[in-house]
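*Asks:* Take a look at the structures listed below.
Just so you know, all these numbers are worked out from the coordinates, no wet-lab data involved. None of these values were measured; they are calculated from a predicted model. Cβ atoms are built from the backbone, for glycine too; each structure is taken alone.
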Structure I
Amino acid sequence: MKESHVAFTANGTSIYELAFTGTPSVVIANYEEDLKEISTYERMGFSLSLGLYNAVSPNMIRGAVEKFYDKDFFEESATKGLALTDGFGVKRAAELIVSLLDNLEKKDD
């Protein structure tokens, strides 16, 4: 991912991995339920949303690729992705799970 200039992906954890590596992404939704989320990523500035897979045209793909020819647009997208991630999400999730389990054990006592 880190060596890629731009990545095409669907909604999922790969988007966060791409953001962490500073790799801008073009996201295509597999499900209608994903549209709101991938639009949010676009508003945040680290990806482009092309919408639902069955509505994506070759011209839309070409247009997305061409946007990243603009060095300023590319660098801004990469920077915004890096700013949104710190690499410690797994640690925070594990700490939260341990805390929840500790609280459950205290209730059982």
Structure II
Amino acid sequence: MAESLLLRGIELRYVLTNHLARHGDRTVAELVVVLEHLGFGVSGRPSKAVSDALRWEVRLGRVYKRGRTIYGPGYLPRATEWRIDRRVAELRERALPHRPQDSSTAPDWLFE
């Protein structure tokens, strides 16, 4: 397996927002696992990078903070949702070669 595809800025925010919109509430630790299993990585401490990215999305109303480390989906206008979906689909395609080969260790909720 090759090195993970590094995400930062708007790309990281879009991947996280898209996952929350599709799968509902998740903890920061669960979102870090999601990124790893999709073949993505972040520079620095993953939990801090995810929290920082989500804090920006909370300000925009696309994500809501449900608890200390729990985030859930907020309101996404249709045009914004379409734009995020397109960009995330492109990123996931680019990350395919970076995904772990053995997904048997992946939690069941990852594929819901």
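*Asks:* With distance in nm of label points 7 Å out along Cα→Cβ at positions 3 and 59 derived from the coordinates and found to be 3.6, which of I, II does the value describe?
*Replies:* It traces back to I.
*Asks:* To continue, here is another question. When distance in nm of label points 7 Å out along Cα→Cβ at positions 19 and 35 is calculated, the result is 2.2; to which of the structures I, II does this value belong?
*Replies:* Attributed to the structure labelled I.
*Asks:* Further question: Computing FRET efficiency 1/(1 + (r/R0)^6) of positions 27 and 99 (r between Cβ atoms, R0 = 30 Å, to 0.05) for each of I, II, which one ends up highest?
*Replies:* Top value of FRET efficiency 1/(1 + (r/R0)^6) of positions 27 and 99 (r between Cβ atoms, R0 = 30 Å, to 0.05) goes to structure II.
*Asks:* Out of I, II, which has the highest value for relative contact order in percent (Cα under 8 Å, 6 or more apart)?
*Replies:* If we compare relative contact order in percent (Cα under 8 Å, 6 or more apart) over I, II, the biggest value is for II.
*Asks:* Of the structures labelled I, II, one was used to calculate distance in nm of label points 7 Å out along Cα→Cβ at positions 75 and 91, giving 2.4. Name it.
*Replies:* II
*Asks:* From I, II, which structure was Kirkwood radius over Cα pairs in Å = 15.3 calculated on?
*Replies:* I
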